[in-house]
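These notes open a run of structures that come right after.
Bear in mind these aren't lab numbers, they're just calculated from the coordinates by the rules spelled out. Everything numeric here is computed off the predicted structure, so don't read it as measured data. Cβ atoms are built from the backbone, for glycine too; each structure is taken alone.
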Structure P
């Protein structure tokens, strides 16, 4: 982008199942003015839609060969993400930014591409990482006396969240569903290693499997804290409880 965009690019990233989608939905419900300012960037994705997902709203769902073909030319950035191909339409993003604020909600690999792509140099950004652990918890678990493998624990925590999410969406899980869950859970530690690149980290234990987002109308627990923290960041302030991670935290 040769000139400075009029709008700001807001990036909300984190591991699969950590709670990004319900956070976005809750923002629209309880902070509608803030959410209305954000025009969502919709990516292309080679995977099939999940129950409730809508083509053109959640993703542009296409065959893998169709997403692969988008590598030709410079309009799209195509990335391998947890076994799927995703494509970012850079021209669409530039158009969104010319009119106001753009919003990406998704995985940290695309989040990093949005931070580093040379075509987006000079774009004003707010980058937020939603994490299933706090900094204090990671340091606690890393202590030698705990005898804990942090990569294995992160995988297990996210596997449980993803299994509960999938069972909410489907009564019966296929072998392919379970394989996909394992791929996503195994990617979570690698994704946590990207958190230090983001401006802010919001710890959140209420993933997409949690009742705390919608079951009681008002968000409760970490769902409420994460929602309010994200809204405050959008307003230009940094609330208590929001963290900044160092590169060495997740080696």
Structure Q
């Protein structure tokens, strides 16, 4: 995949007030529990007799990102039910691995946990941000690459339906962000032109470049502060979003 051109629009904050703010789900609104971080993988591995090394987590993360990129090159921008297994297996093996059967059981346990809404929480800045946007009269929607859990289940579990005008997942469209089909499907449901929407998410490729290519605006949510200095509208917390939209 070619690198996205993130500077072509030349936008800066604050953006013009949009009709709709579109949120990504995982790592934007939804915070995975610690079972999906180094300590959790070590605990899960231990259940099946694996001695995984938490100190190898940085290299495991890099390997997982590479595995996802390789998988996308193979499958294209289609919804992929096997992607979570690819990620979990890569991380387990990079943390030390072990007998094939034990690795398979650990991977299965991680996938099962990821499918449960109770394994997640909302970031502390989510509800105050949603309340502020609703008070300002801005509609909101959800656009998610459904990875192992259903968007409807998450929306119901965290009582988000009162905030959202629409929600679209890759499970419904058969495509994943940054595929144009994801964005056009949502904009069609909302009855808006792409330029009336702002996409907010944590992924440069999936959220920011996907939105820009569709004709929408985009703001990168950079919770880890990895992208300081990048020439793209960027916030580090959803607490900054209302001001970033001139509200």
Structure R
């Protein structure tokens, strides 16, 4: 498997941000880490190997980036306002720095699918919904789409505008809604230990109220909130949904 590592000083985040690339061709799969994890997490826990056949065959080219969650919602010592600001800066980093880099490493018309598990699912869904014209789809696995689950009670405009369960019901711009409806949206969850399938069902209902097409996949009680579940889910969705 072809592998490259790149790094630059992010103007949006004012820090060095590495990115790992797997593969040589195919649509771009942008992976956002879970919780406070790093850009090598998906490789470390075997998910890259799990989708290896699609990487090696040229169906997908994977871009795995760092999180800054430990400088935002995962940082218990940080003021809520500053956490929210850092969240906004991360969104800008992905849109203004990572996506142009992906185009540089693929082509101007290469489709980009954004993907994440657990907290990464919320980030992936949120970024897709904010800029749907830039993505062809999103895969959100074992996510909770209410940012308040992570803010320890803090709430402001930045929390609202980064919490899909809050802002989507009030989204009425027909142009943005039409762009969202064109995306390939996959929401997946298990029903096993530490999963929250009701969070996915609630968000699915919100999308239904806005006539946003999507796939809701609720897998069985043997599917826990853990890597074995995601190692089964992601290859399945790459093969059958994209």
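Some observations on this one:
- When distance in nm of label points 7 Å out along Cα→Cβ at positions 77 and 125 is calculated for each of P, Q, R, the greatest value falls to R.
- Across the set P, Q, R, distance in nm of label points 7 Å out along Cα→Cβ at positions 37 and 61 reaches its highest value in structure P.
- Origin of the value 27, 22, 19, where semi-axes √(5λ) of the Cα gyration tensor in Å was derived from one of P, Q, R: P
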